[in-house]
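Every read-out reported here was derived from the displayed coordinates using simple, explicitly stated rules and does not represent laboratory data. Nothing here was measured: the structure is a model prediction, and the numbers come from that model. Cβ atoms are built from the backbone, for glycine too; each structure is taken alone.
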Structure I
Amino acid sequence: MKISKEQILEKLESFKKIPELSEYRFGLAGSYVRGDDTEESDIDIVVDTGILSVNSIFLIKDIIWNDDHVDVLLLDALRKEDEDLDELCKDMGLEIDEESPYKNIVREVLWIE
């Protein structure tokens with residue numbers, strides 16, 4: 001059974017009422033936002049932070065969909081990795097990757113406000 005984009009967004013909205021999660025901003029990215037999700041698609045949950053406890057990550061996964069198809073992406077950690085890779089490319093005289101995971105997520109993420 002597949003969960004719908006609307007169901008995921010409702011669950012993300014419910015995080016505002018959970019003390020352990022209420023301080024964070026959440027979004028949905030990937031195939032569910034683009035509309036090309038399938039039965040096998042992962043659910044990409046974006047959290048606007050650089051650090052999150054393991055317990056919070058498991059809580060997010062359990063609330064969204066209790067299986068292994070939920071990825072919790074920490075935006076600050078992805079940003080840092082992307083900046084480091086961009087700097088390395090510059091230092092080596094290589095072109096910066098404009099299709100990196102971080103840049104793609106930033107372009108497509110649907111934030112819950």
Structure II
Amino acid sequence: MTRTSIIPDTNGFYLPIPQQYVGKEVEVLIFPKSEVTEMAKPAKKSMAQYRGILSKKEGENIQRYIVEKAIAEVSNFQQFLLSAPVMSAEQYADFCEQRQHLNSWRTV
């Protein structure tokens with residue numbers, strides 16, 4: 001994509017086309033920047049604005065689905081953590097000793 005801004009001093013303009021665009025349909029827009037306005041951001045909606053769109057039963061089903069998914073994700077993460085390798089007391093003591101040794105080399 002090529003984008004440029006200019007202040008023309010004549011009604012002509014030379015626009016070099018990148019080689020990869022040759023033979024392809026390209027779009028050229030010319031407009032004064034003063035005409036550009038920022039698009040309005042959509043207003044944030046509150047939960048109250050959605051009231052009445054779903055039936056009570058549909059809402060309960062969605063809520064149940066969300067809770068089940070959340071429980072499953074937590075359960076999967078807990079299973080992942082519980083299945084991770086664990087250090088023995090001897091390995092942890094060795095780790096602490098090595099860390100203490102490395103910390104002794106710090107100069108700052």
Thinking of I, II, which structure, once log10 I(q)/I(0) by the Debye sum over Cα atoms at q = 0.14, 0.16, 0.35 Å⁻¹, for residues 22-61 alone is computed, gives back -0.64, -0.67, -1.15?
II
Between structures I, II, where is distance in nm of label points 7 Å out along Cα→Cβ at positions 14 and 94 highest?
II
Ranked by distance in nm of label points 7 Å out along Cα→Cβ at positions 30 and 70, the structure on top of I, II with the greatest value is II
Highest-scoring label, criterion being distance in nm of label points 7 Å out along Cα→Cβ at positions 54 and 86, among I, II
II
Read-out Cα extents along the principal axes in Å, computed value 82, 62, 34, structure in I, II
II
When I, II are compared on FRET efficiency 1/(1 + (r/R0)^6) of positions 6 and 78 (r between Cβ atoms, R0 = 25 Å, to 0.05), the highest value belongs to I
